[in-house]
Structure P
Amino acid sequence: MKNNENKISRWQPSRLGYRWVARNVGFLLFLAVLAVVYIYNGHYADQISRDLNRTNKELKELQYEYKTLKSEVMFRSKESELAKAVAPFGLSELTQPPFVLIDSTQK
């Protein structure tokens with residue numbers, strides 16, 4: 001019975017007094033720094049995640065814009081659309097096939 005009483009008395013709150021805290025200040029400070037680093041790491045990971053989501057959203061918007069502009073360029077570069085675009089300048093499509101000019105002075 002005396003052995004059981006000795007074990008119980010060892011874990012009583014009086015054991016965690018000033019001396020124990022004074023002896024373990026370094027370890028307690030280490031645990032406090034570790035907790036601060038752990039909290040900072042969580043906040044930093046959240047920030048990185050938000051930045052990554054924002055960048056992905058911007059990338060998708062730019063991809064949509066690229067595809068839209070590319071389709072517009074493809075549409076405007078069609079022969080019929082080019083003919084409509086240059087008509088106000090007095091240009092029109094050739095109705096005759098091209099021909100070769102020959103210089104009569106050279107033979």
Structure Q
Amino acid sequence: MKFSRIMYVERKAGGVTGDARIGRVTFSRTMRSMYYDGKEYLKVNNGFKYNCLERETGEEYWISGCKANGDDTLYGGNKPIPIDEDVREEYWTIIRKLPELKDKPYSN
């Protein structure tokens with residue numbers, strides 16, 4: 001049985017910040033691999049600004065659980081983050097506890 005949850009996924013692309021999304025991430029049985037948007041991410045412990053590597057390309061990513069206050073980025077910032085349509089209502093009602101925003105396509 002695979003476990004999944006709504007997560008913040010940010011591509012680091014060699015910088016401190018990068019493109020990000022909020023979506024449903026599925027975990028392998030061992031919890032060492034994650035899957036999102038058709039890609040596999042491997043958990044690493046030695047990253048400075050990243051905690052995962054995309055298996056095929058080796059690109060660095062920061063993947064973490066979404067916070068109730070919406071401050072999901074690793075290094076702060078208040079830019080709007082796109083939320084995948086299939087998790088939008090759950091994100092706003094369960095994680096953020098702001099059901100009145102359930103149709104809003106971006107966090108922050």
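Throughout, read-outs are computed from the coordinates displayed, never taken from laboratory work. Note that the structure is a prediction, hence the values are computed from the model and not measured. Cβ atoms are built from the backbone, for glycine too; each structure is taken alone.
Couple of notes before you dig in:
- log10 I(q)/I(0) by the Debye sum over Cα atoms at q = 0.15, 0.33 Å⁻¹, for residues 36-83 alone derived as -0.46, -1.21 - corresponding label from P, Q: Q
- Looking across P, Q, the calculation of Rg and Dmax of the Cα atoms in Å that yields 41.5, 133 traces back to P.
- Structure (P, Q) behind the derived value 10.2 of mean count of other Cβ atoms within 10 Å over residues 28-35: P
- Given -24000 for helix-only ellipticity at 222 nm (-39500 (n - 2.57) for each DSSP H run of 4 or more, over all residues; to 500), calculated: source structure among P, Q: P
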